[in-house]
Structure 1
Amino acid sequence: MTSSRSKAARVPLLDPEASKRAAETASVPAQLAELNIFRVLLQRPATAKAMSDLLLSLLFGGDLPDRHRELLIMRIGWVTGADYEWTQHWAIAQERFGLRAEELLAVREWRASSCFDPSDRAVLAATDETLETGTISEATWAMCERALGNVNSCIELVAAIGTWHLVSQFTRGLAIPLEDGVGSWPPDGREPPAAL
């Protein structure tokens, strides 16, 4: 597998000033315009706006607990080999949402880890099943219903898995490079053995 650092971007990034202007025109938050993923997305402003709205609606103020969302994002990054996604959420999950590094690393082999309670395990199982088969089994769905406790959280779980799988496909398909000065596959540079 080749890391994001060693690939050439398939689409040139907008320069920072052009990205800021495009973000303002498209009503995308200025802080997103600084990210390489949006420096590509903003070349198609309607798509950038739609992605911005979707990502922000799931990141802030949703029904799915932050912990569960960040665990499933990190699992998707690992399983699909999305270095950009793993790298971005390595920092976000810890700094903004309070997860510990050991928990994030444990998503690599979550079934063997003692870091996760039954609700975490239900979310991670749903994530793996969706990545492998495109759906969630009845047994896992029942675990998610018990763990999350309400229909809105279950809907958001499926939406979050689909959204961050899309982000993985987008960043890998367009070979979006990591931001300058950011190391690949933090904290130890270990890459997944294979990617879906």
Structure 2
Amino acid sequence: MSFLTILRPYSVIRNVSAVETINVGVYWNNECSEAVTFIDWETLSPGSHKTVGVFIRNENVSPIWFLFVKTENWNPPDASNNMKLSLGFTGEQINPNKVVQATLTLYVSEKIAGIEYFEFNIVIYASQYIAGDVDHDGDVDPRDFAFFGYTYGSTPSNIKWNPDADFDFSEKVDVYDFVLLLTNFGKHTY
């Protein structure tokens, strides 16, 4: 009698994410009748990724210029070190009630180990200001660089904190915000 051993080169990962929104609605269909409240990423393996298509509607009374996604409340907490979530969006202005198509892609590091299941919250939010417009005057110009420079490195507990310079809503004015400022330099909403 012989036995066959099947070796798995990697573990299987199952994942579910709750979806929260700020100033926008996220839907499964273009008619916006089926809200996305969670995403079941199904089975993922190290080194893989999965993309999910969604529709995003501006539910604010003003046009929005910037969509951002962040993750929080990871379980287990160390799973966040080996995962990356991105939001694919064309970057156009979204007028009130306008619907645009976007994608959410979850990337799993090849180096992940010891995690069989994880979950986290996805927060998708929008701003009516162009990322980089610290003074909210409708453009990204040298004045915004000056305001940004003053608050760089600050967090909400710091006296120099300015939430208008925290373009990615990470509660820290850092290099990621600086990249957004540089990317949008010279852009305006008028």
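Read-outs throughout are calculated quantities, based only on the coordinates presented, and are distinct from any laboratory measurement. Note that the structure is a prediction, hence the values are computed from the model and not measured. Cβ atoms are built from the backbone, for glycine too; each structure is taken alone.
Please state which of the structures 1, 2 yields 22 when relative contact order in percent (Cα under 8 Å, 6 or more apart) is computed from it. It would help to have the intermediate numbers written out before the result.
Values: 1: 32; 2: 22.
Derived from the structure labelled 2.
Between 1, 2, which one scores greatest on distance in nm of label points 7 Å out along Cα→Cβ at positions 59 and 179? Working shown, then result.
Details: 1: 1.0; 2: 2.9.
Going through 1, 2 one by one, distance in nm of label points 7 Å out along Cα→Cβ at positions 59 and 179 peaks for structure 2.
Given that Rg and Dmax of the Cα atoms in Å, derived from a single structure, equals 16.6, 50, which label among 1, 2 identifies that structure?
Structure of origin is 1.
Figure out for me which of the structures 1, 2 the number -19000 belongs to, where helix-only ellipticity at 222 nm (-39500 (n - 2.57) for each DSSP H run of 4 or more, over all residues; to 500) was derived from the coordinates. Please list the in-between numbers first.
Working: 1: -19000; 2: -3000.
So the calculation was done on 1.
Can you tell which of 1, 2 yields 2.4 when distance in nm of label points 7 Å out along Cα→Cβ at positions 35 and 155 is derived from it?
Only one of 1, 2 returns 2.4 for distance in nm of label points 7 Å out along Cα→Cβ at positions 35 and 155, namely 1.
Assign the value 21, 16, 9, calculated as semi-axes √(5λ) of the Cα gyration tensor in Å, for residues 27-90 alone, to the correct structure from 1, 2.
So the calculation was done on 1.
Given a value of 3.2 for distance in nm of label points 7 Å out along Cα→Cβ at positions 123 and 139, calculated from one of 1, 2, which structure does it belong to?
2
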